[in-house]
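Down below are the structures I want you to see.
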Structure 1
Amino acid sequence: MKEDALKHLLESVLGKSKSARGGEEAVFKCPSCNHHKKKLTLNLSTQKHQCWVCGYKGHRAFKLLKAVDAPPAAYEALKEIDKQYNFKYKKVKSLPSGSLQFPQGVMPLISSSAILSRHANHYLSQRGITPQDIVKYNIHYSETGDLKNMVVIPSYDGDGFLNYYVGRSFDKNAYIKHKLASATKDIVGFEMLINWDLPVILCEGAFDAMTIKRNAIPLFGKKISSELMKKIIQSKCKSIYLALDDDALLDAFEHAKKFISLGKKVYLLEMEGKDPNEMGFEKFNELLFKAQPLTTADLMRKRLSLS
């Protein structure tokens, strides 16, 4: 298979990889930042790759060979793989002018040794966010500008482009505690991290999704965007968990009704007056494993209980 040939070639110059997304992707050490963990993800069908620490990315394996000064034989092998298996490269659209960018002053938290970054790390630790989460979600922070003294949590679309971000202040005396991107919410939050072949969990905020850890999509509010609804309808995802705050139960009922009508299994989690981040990973998972699929009759009873 072309995927195996490409993987073996890259392992010969980048080192041993690990599999991701059921073998569709291989994860290597990044030749750009040389992070001690494997953080460069490469799609074995398209050759598209990106490092989740330093942001290094590209659309051809040729770039990776060049980055490590691979021997001529490696380039020849890649040419043969391309020629033999006729890789179909998706035409890459350039990032349009005006597309979402971080405000000035925003920088990766993982690569910072500044004193203020310690306050950002402390704040995240208090919210239950681990150093591994900081790498996984590519969390940033800012010492200046519009997001000064805030941690910045980005969301990336399926092609790895920034589609939204939220800023949360780590300054206890801050007048403004959070800021949202000046961009449309008609997106799929954390889309780059979602496996649509598995159940998805819908929650309200970025911290909630990071606490849940697995296949969680933040709505950045209580409503499901048209883009997210379209993605769910078109996907192979068969089960959907709703983990919305208690004050969003009416919204949750409407979402559940829609998904049930589409033939999806729906689980409505009883949040006990807390959001997933307040609840914590272990307690949330207890609720997750106890959840039972809803029926239309269940929804009617729950709606009546609120009236």
Structure 2
Amino acid sequence: MNLEHLKTFHTVALKKNFSQTAKTLHISQPSVSLQIRQLEEYLGVTLFKRTTKSVYLTPAGELLLESAENILKQVNDTKKSIEKLSQKTSGNLIIGASLTIGEYILPYLLAEFSRKYPNIKLELKFYNSQQIIEKLNDKQIHLGFIESMISYPEFTQKAFLQDELVIIASCDKSTLQGENGYISTSKLFSLPFISREEGSGTRQVIEEKLQHNNLNPSKLNVILELENTESIKSAVESGMGISIISRAAIQKEIRLNTLKPLRIVDINLTRSLYTIFKDYDLSLPGETFQSFVVDYYRNENSIPFSYDHI
């Protein structure tokens, strides 16, 4: 059985589209069709049902998909084991991270990792959680860092750090006076609110936490949606309204006394941050960095910021 044909089959099975598979694998659509046909001829079965609008796996295709993921993982694991024999980990690693993780957490780790593994070339790109899934699927990044658990069974997700979301308000405005660092839910829903965009992991966590406490996130008084944490902080500092972001993102503003962090009465906004990847696709540099991050926080047990301001 041709390994490249198996990889193409696996991609078609996930994408359910021949043209998208061709784009992901950087080959022509006729090449995708030819490889699938050759694989079907080799196995003597039909793997896909094709319509004008979609592609579906046959029972034989479903069976092969289960085996394909195991085979590809074994091949990838073997390749990494052979690379480890050189005792010199090298290569390129493209990381996709959410804004919060990429701007306020990973830079410290990237610097330390580069000192330990100077032969790995690192590239960090910023996306929201949904975009990271898309980039991983399209093989445009090797490893992702997201702010919430996402239900995609083809991905492996590993928590590496506990983070807390907090209400932020301008220190120069008197519209929000917290008692002992807390505000009520009624106050939260009555004040102008600046939200992250749809697809943001932070927004997903906020909505899930509110719903878990029988609160409707659509009732928030949203006056503005922004895709950038720094823009949200600037808007809040100007007195436009309040927002909810990671405590890791406001350490400088706390020191400068421009933003005030507050918790919500009886609501815990603690969340886990995750690495996300495909077991059968993760390269040795990706596996090395993923393990480095998990081990770092397992040993340190905190993020590199002080949280003694609430």
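When relative contact order in percent (Cα under 8 Å, 6 or more apart) is calculated for each of structures 1, 2, structure 2 gives the greatest result. Comparing Rg/Rh (Cα atoms, Kirkwood Rh) across structures 1, 2, the highest value is found for 2.
If mean count of other Cβ atoms within 10 Å over residues 42-49 computes to 20.5, which of 1, 2 did it come from? The read-out was computed on structure 1. Source structure of the calculated read-out (distance in nm of label points 7 Å out along Cα→Cβ at positions 154 and 170, 1.8) within 1, 2: 1. Suppose percent of Cα pairs over 16 Å apart, for residues 162-201 alone works out to 53; of 1, 2, which structure was it derived from? Checking each candidate, the match is 1. From 1, 2, which structure was helix-only ellipticity at 222 nm (-39500 (n - 2.57) for each DSSP H run of 4 or more, over all residues; to 500) = -13500 calculated on? Among 1, 2, the structure yielding -13500 for helix-only ellipticity at 222 nm (-39500 (n - 2.57) for each DSSP H run of 4 or more, over all residues; to 500) is 2. Looking across 1, 2, the calculation of log10 I(q)/I(0) by the Debye sum over Cα atoms at q = 0.20 Å⁻¹, for residues 194-265 alone that yields -0.90 traces back to 2.
Coordinate-derived values only; no laboratory data. This is a predicted model, so every value here is computed, not measured. Cβ atoms are built from the backbone, for glycine too; each structure is taken alone.
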